[in-house]
Structure 1
């Protein structure tokens, strides 16, 4: 089995450890974080070492790395650590769930995190460092560019282009052939019917509470 080191010790790192351990040809052997954030020497029963020392303990010639971070600061922290790992010589591996339906000819970049129940149709392209949480539809001939994070139950129709470092919230719907510019944020439940310029923020109003309390509902 190929050996990997996971960058991070948060919830996503714990999930990455679970997925790689139970559903991949990789063996997780350690975790790493920046020295300034090193507060424990073990995580998930494995060693945690500082990133400044990781190459001497787990050489890039014998190990790959996976950067398990969220969309914080619009994916820029994950992007920085992705680039830092490459700079010191690591190959960045991806996790593609065996329970995902990936029909795109393995057109995935490095350090992708593709969870269960995603459907990726033919001719879709997924860039580097992209996260697809569970249960999304990625339509044919669509492109998701580097460092983008897509939450759950998002529908990306055919021929859509999503730019770099975007965040797409749960239950969003993107009409076919729309273009989403770099650094866009689409909040939960967004319906996008036309192009979104870069740095755009889109969202829907939160559902308001009814004036009638639940204890006065007659049919429930």
Structure 2
């Protein structure tokens, strides 16, 4: 049977049909990619404690989305940290902790890598363009750029993707401290943390870029294979 892969989404005002109202949103690229590599996508909304769904899934993708509330890592919001939803943080933190406890394969993408890091005691750069050494890191606010990443030898990420490759960049925040996670990749041009993982788990990887938009099938195939196991 195909493994069921839960994918978190977020709630935001959106226009559809004749309506403009709050909607549960997930870019369809996530769904297409999971389907392409042999999984069954199941969208998980931020509706409180969603850990009951962990009994119904074989793998978890914590998707991209808005900023994380700085309160989650013990800071106050800076001027560019304006869109965050503590309810979503609560829901995703619960899912991440539950998945790790059960050793459910987990892939964190962009915001997903960031909140995975926060769960492990990490911290955030709240705005890269005002962070010394990371000014002009890449695109954000609807813009996308590309840059290289360098992957640490011997990591799970390197076994899937190799030692270096090009990624997209669509984020204004970044992980400053990955906590107890192992850092698996950094940006080639400024050293920003771009990959994290736990090798004591079946599959627990976070990446800062959007592999679903880049055609990085191998990363998703790795999640599916772990979920089958």
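Computing helix-only ellipticity at 222 nm (-39500 (n - 2.57) for each DSSP H run of 4 or more, over all residues; to 500) gives -7000 for which of 1, 2? This value belongs to structure 2.
With relative contact order in percent (Cα under 8 Å, 6 or more apart) computed over the structures 1, 2, the top value is the one for 2, the highest of the group. Here Rg and Dmax of the Cα atoms in Å, for residues 152-191 alone was derived from just one of the structures 1, 2, and that gives 9.1, 22; the source is 1. Each of the structures 1, 2 was assessed by volume of the Cα convex hull per residue in Å³; the largest value belongs to 1. With mean count of other Cβ atoms within 10 Å over residues 88-95 computed over the structures 1, 2, the top value is the one for 2, the highest of the group.
Starting from the value 10.1: which structure in 1, 2 was Kirkwood radius over Cα pairs in Å, for residues 168-207 alone calculated from? Of the structures listed, the value fits 1.
Values quoted throughout were computed directly from the atomic coordinates according to the rules given, and no laboratory measurement underlies them. Bear in mind the structure is a predicted one, so any value in this text is a computation, not a measurement. Cβ atoms are built from the backbone, for glycine too; each structure is taken alone.
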